[in-house]
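Every read-out reported here was derived from the displayed coordinates using simple, explicitly stated rules and does not represent laboratory data. Small disclaimer: the values here were computed from a predicted structure and weren't measured. Cβ atoms are built from the backbone, for glycine too; each structure is taken alone.
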Structure I
Amino acid sequence: MKILHETVQTIPRLPFKYYEHDPLTDINVAPHWHQGIELNYLVSGTTLKFVTDGQTNEYRPGDLWTTNRRVVHSASGPTEVDWVEFGLIIDDDFLQTQIPASANWQLTLNGAASSKTHPQAYADVRQQLVTIHDLLTTPTTDLLRLQILSYFYQLLVTLGQTFTVPLTATGPLSIK
């Protein structure tokens with residue numbers, strides 16, 4: 001099985017790639033990796049199998065999860081399901097410039113378990129991500145870009161304060 005490197009193209013003048021599952025395509029995503037941190041939200045569908053560094057997690061509608069930088073991951077689920085799923089891939093250069101300590105972040109946002117452990121922060125991340133999603137449906141003006149960034153920065157703060165642990169010297173292996 002070939003593992004691909006995804007070159008992430010950010011939205012012009014925004015420090016992330018936004019993606020939304022195309023309902024006309026398969027939900028299955030081949031193993032790949034990228035430099036940036038990924039934040040996913042499964043709005044509706046059924047159980048989605050998400051493999052990260054060989055470990056399979058199952059996510060259900062309403063679940064949020066992150067994928068750490070340079071980690072091989074893939075997704076699979078039934079093809080006949082009406083999936084609604086979207087998320088962001090955060091530009092790593094931007095993140096490390098704004099938050100140098102993020103170079104040592106190991107993200108821990110992992111679906112229902114995180115929702116139970118940190119219900120308010122989990123709800124905050126969901127609301128921030130949904131608001132960004134909604135704002136991106138209109139043409140981006142300078143003021144709208146600032147509004148999107150205000151939610152994006154708050155999302156980074158919430159992730160950093162609640163859903164990270166420092167990497168250890170013997171932490172997970174990753175592709176560089």
Structure II
Amino acid sequence: KGWDHQLKDEPGIEIIAQRMQMFDGPDLPLGIETDFGAHLGVALGNVRTYGSTGLTARIGWDLNSSFGPPRIRPALSGAGEFVPGTPEDPLGGYFFVGVDGRAVARDMFLDGNLWRDGPSVEDRRPIVGDLQAGVAMHYRSVQLAFTFVNRTEEFIRQDGPQRFGALSISISR
């Protein structure tokens with residue numbers, strides 16, 4: 001609809017708190033490990049305000065090296081930090097799958113500016129979910145991760161779910 005229907009400039013503030021609890025799963029043959037994590041989170045701000053919860057499962061080697069690959073928020077728990085491999089055991093990696101649900105009270109990108117009048121989406125959905133899957137591999141001090149996300153529709157007239165991927169490279173010192 002043109003530039004008249006864009007968000008106006010506004011400082012963005014978002015305070016996010018998240019707690020993740022990891023649980024060991026069964027060990028499999030060939031040294032394969034499994035684990036899963038449950039998380040709860042909340043975000044408060046003029047950009048987004050929501051509560052979230054979800055689960056993540058991982059299978060692979062050297063799972064203690066990280067809590068998961070970095071993600072674009074809002075998303076499942078994860079971090080770009082990892083413990084690098086040792087000279088005796090330099091390689092590790094895992095596959096993961098997870099779900100995340102958010103009860104959204106406010107989303108600036110759909111509700112418009114907080115401090116100014118402007119366009120907004122009238123039929124925003126209050127509950128949004130993500131299904132995420134991917135792989136993370138590290139060799140010594142370098143981690144490469146790919147995440148694929150399938151996000152449910154955020155408003156009623158949206159033309160299907162959003163699907164996107166993220167590739168990240170992390171280097172530990």
Structure III
Amino acid sequence: MSTTTPSGTPATSPTFVNGAVSFWYRESGVPARRPALPGDLDVDVALVGGGYTALWTAYYLKQAQPDLRIAVLEKEFAGFGASGRNGGWLSAEPPGQMHRYAKSHGRESAVALQREMFSSVDEVIRVAAEEGIEADIQKDGLLHVATNAAQERRLREGLPPLRAEGWGEDDLVELDAD
């Protein structure tokens with residue numbers, strides 16, 4: 001059986017263009033379309049879009065106040081769009097250059113942001129374990145590898161600024177060739 005993307009392209013087609021759906025939905029097929037809301041909906045919180053931001057918001061709101069009536073409204077399906085296409089990576093790397101954050105918000109704020117990014121990876125792992133979510137999570141890190149002297153020099157020159165931006169000894173380890 002061949003599955004299709006929302007645009008109708010066969011998900012296993014050699015002409016499949018990455019970006020329509022996640023790898024997992026490409027393999028299993030997209031969820032069946034659910035009926036539209038039949039009319040007005042009375043809720044305490046309405047979240048528009050079924051991406052990570054809305055889903056985590058709904059999760060933590062329910063944790064904090066279980067009696068809240070929450071609706072997550074999504075045109076396609078939960079996990080469609082950018083949230084579902086990231087390859088399943090959890091990364092604490094900043095979405096930009098920390099020295100720019102430090103310039104606009106202060107060094108302490110930039111370091112606090114980096115520390116929160118580290119803790120958010122651990123939080124996703126904790127919630128997955130606590131909720132019994134089988135996510136095949138493996139916390140293993142990221143390698144930046146130098147294959148020549150110039151690259152090695154740039155990597156080493158980059159260590160002190162990263163340390164100043166909140167990357168501690170446990171977060172960033174220099175390995176030798178062995």
Legend entry - Entry that produces -9000 once helix-only ellipticity at 222 nm (-39500 (n - 2.57) for each DSSP H run of 4 or more, over all residues; to 500) is calculated, selected from I, II, III: I
Inset, instruction - Work out FRET efficiency 1/(1 + (r/R0)^6) of positions 29 and 165 (r between Cβ atoms, R0 = 30 Å, to 0.05) for each of structures I, II, III, then name the structure with the largest result. - result: I
Legend entry - Computed 18.6, 60 for Rg and Dmax of the Cα atoms in Å - originating structure among I, II, III: II
Legend entry - Origin of the value 0.55, where FRET efficiency 1/(1 + (r/R0)^6) of positions 61 and 149 (r between Cβ atoms, R0 = 25 Å, to 0.05) was derived from one of I, II, III: II
